[in-house]
Each structure stands twice: as C-alpha cells, then as structure tokens.
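Scrolling down, you'll hit the structures one after another.
Please treat every number below as a calculation from the coordinates, not as lab data. Everything quoted here is computed from the prediction, not taken from an experiment. Cβ atoms are built from the backbone, for glycine too; each structure is taken alone.
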Structure I
Amino acid sequence: MKGQIWFPLIGVTFGFCAVYFSQYTLSPMFAPYLSIAVLAALDAICGGIRAALEGKFTDGIFITGFIINTVLAALLAWIGDKIGVDIVLAAVVMLGGRIFLNLSLIRRLLLTKATS
C-alpha cells in the first residue's frame, strides 16, 4: 500500500518538471482549457492517494478516471466557451472543493494512522 501512495506523487513531480523545464509553450488561447484539465488531474490524483490510504485503490479505476476526468473537464470548458457560458468558473469552484475535501480526508487518514 505504501508503494501505491508514491506513484501519484512521483507522477505529479515528473510531469511538473517535464513541463517546467521544457521549451514548449502553448498559445494563451488554450489557457482556460489547460487550467481546468490540470485541476481535474489534480482532483484525480488526490482521489487516488485517498483511495490508497483507505485501501480501496485500483489501478484501472485511477487511470481511466484520470484520463476521462481530464479530457471531459477540458471538453466542457471548450463547449462552454463556444456557447458563451463561463463554465470554467463553475468547474474551478467544483474541482477546488473536491481537491480540498480529498486533502482534508488524506490529512485525517494520515494523522489517524500516525497516532495509532
């Protein structure tokens, strides 16, 4: 179980370094879609860490959830932009709330395991 917790963290670190140190840049036109996709990915990663701490982690569910949530969030932001509805703000609020919820549960699980 402890090994499973490190996989998402290593992936986030590797992905951040790969993007940060690369010379590739995106057009500012894609910024809203990319920001929502990154938030959806962080939500999936936090959910994966939480599931691993609870002993419910499954590779297939994590990978498919990560990919589908990321693509769906970017697609919804794009559709909202095309029809003139600012879905990006609603998605940021919703995904931010889920991330904070998962982080609070991760903290609680880690503190419970540390004290017992």
Structure II
Amino acid sequence: MNFLKKLLLGIALNSLAILFCQRLFNELFNDFYFQGTFIELILLALVISFLNLLIKPILRLVFLPLIWITLGLFSLIINIIILKTATVFMPVLTIQLPLTWLISSIIISIFNSLTYKIK
C-alpha cells in the first residue's frame, strides 16, 4: 500500500513539476517543450515516477563510488539520466540545451523529494 501511495503522489508531483518547468523554461530559454495532452502528461509523470522508484536506487548503488568521490554531484547526472530515459519512453517532451536538462532535473528532483517528505 505504501508503494501505491508513493506512486500516486509521485505522479501528481511529477505532473506539476513538468508543467512548472514548461512555464519556467519557455519564459527563460524557450527550450522545454511538452507537446501532449493531459493523458500524455499523466503517462510521462507515471514513467518518471516508476523510474525514480525502481531504477534510481539501482543507479545510485552502482554509481555509489562516483557519488562519494564527487561529494554527491554525480546524483545530478543520475537525475539527468532518469529524465532522458523518460523522454525516450515518452517522446512528447523535448529538451534542447544541456543547462535546461540540468535545471529541469533539479526541479523535478525537488518535487520528487516531497514524495518522501509527505507521509
């Protein structure tokens, strides 16, 4: 039951994060393009939530020495990998600039951290 609760909360927060990034980066860089319907937004958020709940812990375990050596900065690369993988599965999201990849992965990670803070 806890997994289902975190998954549903993650879907809601990831949807908000995607919409927030689209609004922010279209104003600043005109670089974050989500061209989909509401259903595709929910599906993209579902993919990101699954990747964060299932794949991200495995990547953190595999790259643990690099995370330690870089004092945690490699976690940003793992977040970018998760976001890039989600865009491969759901091509309705297009991001061009590396700076946009980095900042959007940080924003989505902040929203995902709320999943674990809310009981």
Practice problem: For log10 I(q)/I(0) by the Debye sum over Cα atoms at q = 0.17, 0.20, 0.23 Å⁻¹, the calculated result is -0.83, -1.12, -1.39, so let me know which of I, II that is. | Solution: II
Self-check item: Parent structure of the calculated result 39, given that relative contact order in percent (Cα under 8 Å, 6 or more apart) is the read-out and I, II the choices
Solution: II
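Which of I, II yields -29500 for helix-only ellipticity at 222 nm (-39500 (n - 2.57) for each DSSP H run of 4 or more, over all residues; to 500), as computed?
Structure of origin is I.
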Self-check item: Structure from which 13.5 was derived, mean count of other Cβ atoms within 10 Å over residues 36-43, options I, II
Solution: II
Self-check item: distance in nm of label points 7 Å out along Cα→Cβ at positions 60 and 108 from the coordinates reads 1.7; which among I, II
Solution: II
